[in-house]
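The following blocks contain the structures, represented as structure tokens.
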Structure I
Amino acid sequence: MKLPKGPQSPKFLQTLKFILNPMSFMETCAKRYGDIFTLRLNTPVVIVSNPQAIQQILTGDTKDFTAPSTGNKPFEPLMGKHSVIMASGDAHRRQRQLLMPPFHGDRMRVYANIISKITDEVMSQQEVGKAFCVREAMQTITMRIIMQAVFGLYEGDRAAEVERLLGLILEAGGSSPLNAAFLIFPFLQRDLGPFSHWGKFLRDRLLVNQLLYAEINERREQPDTSRTDVLSLLMAARDEAGQPMTNEELRDELMTLLVAGHETTATALTWALYWIHKLPAVREKLLAELDSLGENPDTNAIIKLPYLNAVCCETLRIYPVAIFTFPREVKTPVSLCGQELEPGTSVRGSIYLTHQREDLYPEPKQFKPERFLERQFSAYEYLPFGGGARRCIGMAFAQFEMKVVLAKILSNLDLALIDDGDVRPKRRGLVTGLDRPIQMVVKGKREVQYPALTSISG
């Protein structure tokens, strides 16, 4: 099969570089080969970073490209074979239609109080003058939001046990390059007993499944139409044929929402707090905007703040948590970036490389929220949540959650970085994270600073 140019080093060496530091590896390749190149990994994959080519890939679904479920195999042990991530064709369309309603419009506003309350609870536990790990605090916040807003589990033994086991599964399933290798390479997935890595993962997953199925069965036996959590809404949903989701589909979609919304949002919030406190001008401008709303601002007013939105967008631009779009496979012979690709070729858009393009984002390594106030970027120039028919279902919820959490923390607490040295992105399992822990300290409570009134003398 004829493929675009790419590094000629042995397959195992390219795979190792890709697992350990994919961002650096891809930047080196892009400098040498341009907008399109081939990496020879487990199987060859063509990487593109040109927005027009990415648009062609993402909008050419079903015509020139297909989105095969086999390309998402690493996610199956975590999410399950019935996950929307694993589905393709009509099954994928059906599941997206069932999953979309809880994450849009007025339904999302219901979750504002949950997000605010949990943020307050977690951050109030941080002692004044004592350092705390930002990522751990953000993980606690996002996990509890998922537990309550998505799973509908608030208090009690089952809620506590599900939260504990889910944390273990996420940690074992992809918290480091080594753990990610167990998901990427099926030959490592061997159960060698309860103390082996894969054996422990399987046993923890079984326990979670038992608890989730018990919760689903109880709700089927005792339906409550007043509940607003995502699980309850999904249980009430019906497809075009009038069919509900099965217990297995519900379990797998819950796990999909957990995997997609926990580590990713926690990492984005950690990055945001780092940048805001590393750059005094950004913090000052953002606090002035938040203070302009006064005390106890309405959630609708918060999420419409332009500079807060710009800060969130730039956080997701500079080091996106997901560095690729979901894989596509060439269906019919097609020309991409001037290269002829044959059927069967695997293609992925590089979100990271696209976000680092100098022609789109001058000084791309600099954190500049103003770029999102000065111009609009197309859905193929800025795509932290992917694009096309496979764009992240929880995109609107993640953006909503990020803004509410940041507004709550920044308005109520005066924080400072322990070390404002540079931080770089690093692979963390199947997503990217930070190369070192970010430590912050609470200096004290913060009071709203109302804009000064200017007297006018006539």
Structure II
Amino acid sequence: MASPPPTPPSALPSSREEKRFKSTRGVSEWAEKYRPGHFHPVNLGDMFQNGKYRVIRKLGYQSPQQSSDRQIDYRIRPRKITICTPRYVALKIMAANVELSETELSILQHLSTKAIGDPYSRHVTVLLDEFQHKGPNGKHQCLVFEPMGETAASLVEELPENKPQRHGKVSRYPKWVVRKILTHALRGLAFLHRNGVIHGDVQPGNILFSIDSIEGVEEKELLQDEASTEVLVERLDGKTDLWAPKKLFFKQSLHDRIKLDSELMVKLFDLGSSFWAADTQARTVTPIGLRAPELILGQKFGRGVDIWAIGCLMFELLTSRSLFSVMLSGPDSEAQEDADDDHLLQLNDRISPLPDDTMKAWPGSSDWYGPNREPLNPYGDEAPVKYSSLEEHFNQYKNPEITNEEAADFLSIMRQILVYDPNMRRSAEELLKHPWFVD
């Protein structure tokens, strides 16, 4: 009888010799992360919360910007609930080395109570249940939400008009879908902000499309298609692993159940980076190109960071281009300074000249501008880089179905959002009064 394999260390393998498994290339998560301190092994049919929930499908895998992966999403069917009709829900299982902060949990619970009677709460995913689950790899926080469809970052590739996907072909959302996404995202922010919560990570990957109700759908219609999505997890030494599932599965989202018509609904998702508006010590993980000026400069920030991100998303969704193309070339402070410099240079050219107080707060301003604001190039004799204005950039890449009159209207809205002083930016409530955001 073969001896059982030793318990793997919590440290991830750094060389081929340290790996336990044959390649499972193509599946979203890395099999090597099924080890103590990391992912919980889940097999179809597994039960959670004393039999209350049963896994029937893998919805996806989420890896946010933090260094450690955060969670895997499953669709589960509750077996014992207090209402007559069983409901399908989405279960998020956090990695054992990722603790749900007291702030995140308290915010989720707070919003659950505030959601009653507030129509804008429909545009934020609300926590239905939470519990801890102990497995071979540690203790995992589990969150239960309503089932949702694809993100705004991924659904665009599934639209019929964007298929087949070809090199050089730009995938876009129709103009009316962009309007829905932005309007509903603003409603979600209005709900958060009026309840003292700042999202902190507004981006396409954290905006989800609702699906048609599946309350009465038979379970067999929602089961994972195992044959076409499974990948065996096999150890290199041929032994049975006690810390990983027997199989991994490609995700099976419910994009085909998203209703792309007048009933389309969008919701803000993932409050892992959210914080209380009164928290002066809060930190954010906003994607680098969506950072508001106050985030770039390390200044005090609040609700305005969410609004600034909406302005950047508006540009991105209407053009399929980033408003600010900022790259972080490495993890060191020098790479961060270079990215910050480039971001501020783009702000100066694309939005408007930076205010004096911003120039004073920018450590590298004297490297790029002379005493009379003349552009400099600290790296050579070539002429300094000049970025196109917001209007030039938008009109160059805008969706062809956007008329010149509409373009002027969109640019006017963006100009009301992309204001350097966060106190002068329009609030979500104010922006929703604009005719374009009124359903």
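Here are a few things to note about the model shown:
- Answer label among I, II for the case where Rg and Dmax of the Cα atoms in Å, calculated from the coordinates, equals 22.6, 85: I
- Among candidates I, II, the computation of relative contact order in percent (Cα under 8 Å, 6 or more apart) that gave 25 used structure I.
- Identity of the structure behind -14500 (criterion: helix-only ellipticity at 222 nm (-39500 (n - 2.57) for each DSSP H run of 4 or more, over all residues; to 500), calculated), options I, II: I
- Identity of the structure behind 2.4 (criterion: distance in nm of label points 7 Å out along Cα→Cβ at positions 30 and 286, calculated), options I, II: I
- For FRET efficiency 1/(1 + (r/R0)^6) of positions 134 and 406 (r between Cβ atoms, R0 = 35 Å, to 0.05) computed as 1.00, the structure of I, II it came from: I
Any read-out appearing in this document is the output of simple, stated calculations on the displayed coordinates, not a laboratory observation. Predicted, not measured: the structure shown is a model, and the values here were computed from it. Cβ atoms are built from the backbone, for glycine too; each structure is taken alone.
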